[in-house]
Structure I
Amino acid sequence: MSIRREHKVQERFERVLAEHQGADPARTGPLDAPIVTGSTLTRRNAVRLFEAALQSRLQDLEARRMKDEGRSYYTIGSSGHEANVVFGHLLRTTDPALLHYRSGAFMAARARRGRGETPIFDTMLSFAASAEDPISGGRHKVFGSRSLWVPPQTSTIASHLPKAFGMAFVIARLKRLALPSPIPDDSIVYCSFGDASSNHATGLAGFNAAASAALQRQPCPVIFACEDNGIGISTKTPQGAIERRFRAWPGLTYFGADGRDLAESWDAARTAIEFCRRTRQPVFFHLRTVRLMGHAGSDVETVYRSEDELERTESQDPLIAFAELLLGTGAIEPAGLRALYEDQRTRIARAGAEASRRRKITSAAQVGQPLELPRPESLAPRIAPRERRLELFGGKLPEDDPRPRHLAFRISQALKDLLAAHPEAFLFGEDVARKGGVYHVTTGLFDAFGAGRVFNTILDETTILGLAQAFGTLGCLPFPEIQYLAYVHNALDQIRGEAASLQFFSEGRFANPMVVRIAGYAYQKGFGGHFHNDNSVGALLDIPGLIIASPARGDDAVGMLRTCAAAAIQAGKVCLFIEPIALYMTKDLHTKGDGLWECRYPPPSESVPLGEPRAYVAEGDDDLLIVSWANGAYMSLQAREKLAGLGIRARVLDLRWLAPLPIAAIKRHAQATGRVLVVDECRTSGGGPSAAILAALAEDEDCRDVSVRRITGIDSYVPLAEAANLVLVQPEDVIRAAQALCSGVRA
């Protein structure tokens, strides 16, 4: 039994080219006549489709040959899925396409309709991981093009479906509000994936969100194209399962076609596209395909499929069926088809050889360039006209009001200012509209800006973040809200694998800016349990290129929100804004009624520079540096006053930014005091930033004489009632740790 099957697939196809006897006179006709009676596919268009499908197949074969020679790094091919070529030809180049990794024929057909693209060479550059690859710059093999509206997808195991729904939703929303859009307002979204991926929770979220929109009579023009080859790597999909499941799904309109029948695939795709564009409703398109040559070059199919099964599959090669259709109807002569085959094979081989010689990424700086953060001084907040602000704030500007206010109140005002300054801004999430959010932080925004810009979503974080990506990619500034920090983990890959990676894998050609507001942390006096008191940000801290802001007080929150909005809209960045729930309504710092944790509203031109901490330091505060943020900063300031009564003069550094961490400022203050206590309200084992801070100090020669210590929460979920205090850092813990650190000989 042959382990490698590509030569058998190629030989079977070449045999058809060599042995076909030519057209049946009864089936011939003019080039612009239907190729099959009753079809809208002409012979001329059938030849065009075949050329693109053939290109895709030969690219697959060349990728494997290049891999064998050490010149290519990607062998997941599109062979057997070539029928997706009909969508590549029929859809407009301004219809966003979020593609499955077996979409080679789609991409070949679409690129042939572009302006200035070099489809074959561009693909070969991607196979060869060349820095000249025009979409990822050699960082990954992805289908993508800025000019053709194909944002690159890096996983396509259904993780792109929520943002496909989101794009369809946003197209309609921008039209409704008469806001500018980078694509025509009658565009539709195309999203392809495999049958196995239809089981993925993220994929189900996408289907559900689109169907829910349809059932609520909201426009959602998306085509979910399931390319069903009956197997996910080695696990078979039950026969008929896709059609039974999705034909019955309320809110999705089902279309299907046999991917071996080019005319049927064309007509069904054409009907589905017209339906989706006309009705603005979501479509599920079931394209029955086969998978040829395994999942990828490293996949040995003979381990889990018999020789007979492989032979049966290969006998259903759609490219052979397409060729026989063209030859049998006289759309092309056998000699012409053979010449086309040889010409494409030669061109692709030459392109592969040339792409292999082109420059590669040669430095870590090149790799990380799309992840670079903007310079702090470049981020200036945008300000709404004074008249508009007066209208929204009831005739008196908030910065002119001398009354101090708490954190939640100031965040609400800042959001109102930002929505006024950015007509393209949207705020959405669970319960954020009329209710004003669980903690009433968004109160009044629905009334101020209307249901078009401030709206509730279905209860699904994956959908919320998919929608945020879509708003960002289409030029808007989204402010999605996640109700609790723990809920982020329900949809973490929408941040890690999708949103934060888009600039990286498109070399900055695409971006999905957003400011994700998250109510977080613990210290809620024993209420809510672990799902409402999550004290870990570790899963967020390792995501490259992410900006993470976490204020402790109202004026900082206002300035940091402005900076995040500027970083998003000006530099395309994904920003997380984590708000400490326990401090939302806090007014006092040391004693009841002191009002020391309320703040005035900063003027709209003021912002907090990206990565800049707040230092609480007076002359003589040289005994100790306490580093913390959010709830920890609040506790550290309480401890600071008590430590002063014990003869320890401490300064407190509120990080404010968890990414980028203000390491330089920490080192500067550490050298001034000689002692550093890091108060990390997260869990010990990687829950927060304290380990990174201590490592940075330990690795710096200038800080080698600094004594360091940290206190953290313990590695536990947060329980109910008073037991919560047993696992969380307490103010007394800060005092004891500070005393212990200062009682030794100063290092």
Structure II
Amino acid sequence: MRKSLFLPLLTFALLLGACDADSEEGVGNTPSIDMLNVSAPLAAVDPTSLEIHGDVRSDPYFWLRDRENPDVIAYLEAENEYTEVATAHTRELENVLYEEMIGRIKQDDASVPYKDNHYWYYSRYEDGADYPIYARKKESLDAVEEIMINANELAEGHEYYAVRGRAVSSSEDILAYAEDTVGRRFYTIRFKNLSSGQLLDDTIADVTGNMAWADDNRTLFYARQDPNTLRSFQILRHELGTDPSNDQLIYEERDDEFSTYVSKTKSKKYILIGSYQTLSSEVRYLASDDPHGDFTVIQPREENHEYSVDHFGDHFYVRTNWQAENFRLMRTPIGSTGKQYWEDVISHREAVFLAGYELFKDHLVITERSGGLIHLRIRPWDGSKEHYLEFGEPAYRAGVSVNRELDSQVLRYSYSSMTTPNSTIDYDMESRERTLLKEEPVLGDFDKTNYVTERVQAPARDGVMIPVSIVYRKGVRLNGTSALLLYGYGSYGATIDASFSSSRLSLLDRGVIYAIAHIRGGQINGREWYEDGKLLNKKNTFTDFIDVAEYLIEEKYADPNHLFAQGGSAGGLLMGAVTNMRPDLWRGVIANVPWVDVVTTMLDDTIPLTTSEYDEWGDPNEEEYYHYMLSYSPYDNVEAKDYPNLLVTTGLHDSQVQYWEPAKWVAKIRSMKTDNNLLLLKINMEAGHGGASGRLKRFRDTAFGYSFLLDLAGIHNIEPLSD
């Protein structure tokens, strides 16, 4: 996803899929465009009949930006119709895959409850329901359930529905929640009296959904975005029972490269307002019991200084890269917060990236990354011996889970690998005993011992070794005859760790190998790994991915005629770049919500997220960056040549990568390519960047992509492979 590095990282959804058939080799029956009984989408609209506004580079498809123009909508609908016809022969396979995927899901599942003050909070699903029920129980898990939100009821009548930012007041009787019924991430905050079950009259529209309560049980701080750029730039204060139009503006971020958010410390004693951009941040604080007081800056912003803050006891704890490329943890007394007062808690280390920390009364938990893997380090405050948690697999994802209570000796963490479903575990930091609370159920005949996961190192062209995580079904022969799907992202320092996917089993059980290329631009090997894949080093991201693909062919993991690639958002930029650079390498490519028109977007400071990302991509108003970005921008480098089979997805209401970028890219490739391979654009007309809402609807998109891939690979059997 296109987003600034230090936005609180939400869940990275790995949108999977890929591929097409090769009639010359007789491995599939996918028709060429000429064989389809449907008009080419470009015939749906004559560009010369529309009012062309053009951009600074006289873009011939610039008119596709006008989402209010009925001709543009007709054009997009024509693309969808074309895709439907072109994939009609895979519909049976798609349906089988979809039924397999939802058949593995426990329909009436529930999350593991976590304790916060007097209540245990959790979410649960009912059979056949797309949306969760958010509930709680007082003091004991044996208590009567209180339903806070039934999202299924709230979603009725809406094609799209999402809830964000649930926050319970200090007296635990008022719930604030934010809902979006379009998918463009403009939320409306509503308030519910949890004692009576009644909604309050207060309604705050067109906000981000980010919020935090003060301690008076009536004051809520919340964030609002710029209606044009969608940059979160204001923090306001609302008092229950008052007109939201009179809400007081508490803070406005006037630097258009910065965004802002509000949060509360784990101790619940302070409200924080954070401002951030890619390489700089600034935090303000206010006592939670003084909502009408003035916020105080902890440390004024400085170029290339990033820091974040939490509170415990008499100190603020600060994760910072001040004189520490891989970050360190420091603390400072409350009331003396400038960095001249900071003292080391965890010192900087050259080979270890400090990814995060969690505060407890008697322990500090540090999340570190070294050797390309996450490690959890337990450090008692009393100075007794510290230790690490061991995980025992070559590739995995581990992380601190929900830990709301300071006064606890139990750390809750999550663990997953490419063969182990996501697990929630309680770890007693004193006795060192682990309690598995839940391993996500996978219905059917799933057995994790039937799958193999590996971590290998692929040499890049400049000698750097690129980690690659691989998973496949036992019995698959590594002799160069297997179809392989290679996934990548490689931007914003975001690391795609090796985790489990139940839907991916539909590929693995049919003999497809799945791999993740941990390319530069991510942060798997520390901060330097990120720096070496951004700005004027961005092309390392693309060449790393290509080099990994060639390594997997050389090492017999992949059949060179059935190698597929997939990425989404900034990973879609990766897909566009490697498709232009090495179109011969891929049998098929799936680009989900791809950011592909780099220069035009970065020149337009009215588009969401642009100005805040100059430090990630460069400012194209500067000649050096303009020419470098132009040299790799997928849209600008389309040529008259053969392209692989392409499946491109987008959402009409996408607020992060506007729908017109993939639409323009597809149109340009279609007008110039010299092959008969498939070029498909699938537009969700009711959704945004994250695709369809609802847990079951999402599997339909995944099944569509997988059927595209399997058909191209010539794998048409609908029964999974046996051992």
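We did not get these values from a lab; they are worked out from the coordinates using the rules stated. Note that the structure is a prediction, hence the values are computed from the model and not measured. Cβ atoms are built from the backbone, for glycine too; each structure is taken alone.
A few remarks follow.
- Between structures I, II, the calculation of mean count of other Cβ atoms within 10 Å over residues 158-165 yields its largest number for I.
- At a computed 15 (relative contact order in percent (Cα under 8 Å, 6 or more apart)), which of I, II: II
- Here mean count of other Cβ atoms within 10 Å over residues 174-181 was derived from just one of the structures I, II, and that gives 21.0; the source is II.
- Structure from which 3.7 was derived, distance in nm of label points 7 Å out along Cα→Cβ at positions 206 and 590, options I, II: II
- Value -12000, calculated as helix-only ellipticity at 222 nm (-39500 (n - 2.57) for each DSSP H run of 4 or more, over all residues; to 500), assigned to which of I, II: I
- Volume of the Cα convex hull per residue in Å³ - structure with the largest value, from I, II: I
- Structure responsible for 4.5, with distance in nm of label points 7 Å out along Cα→Cβ at positions 438 and 638 calculated and labels I, II on offer: II
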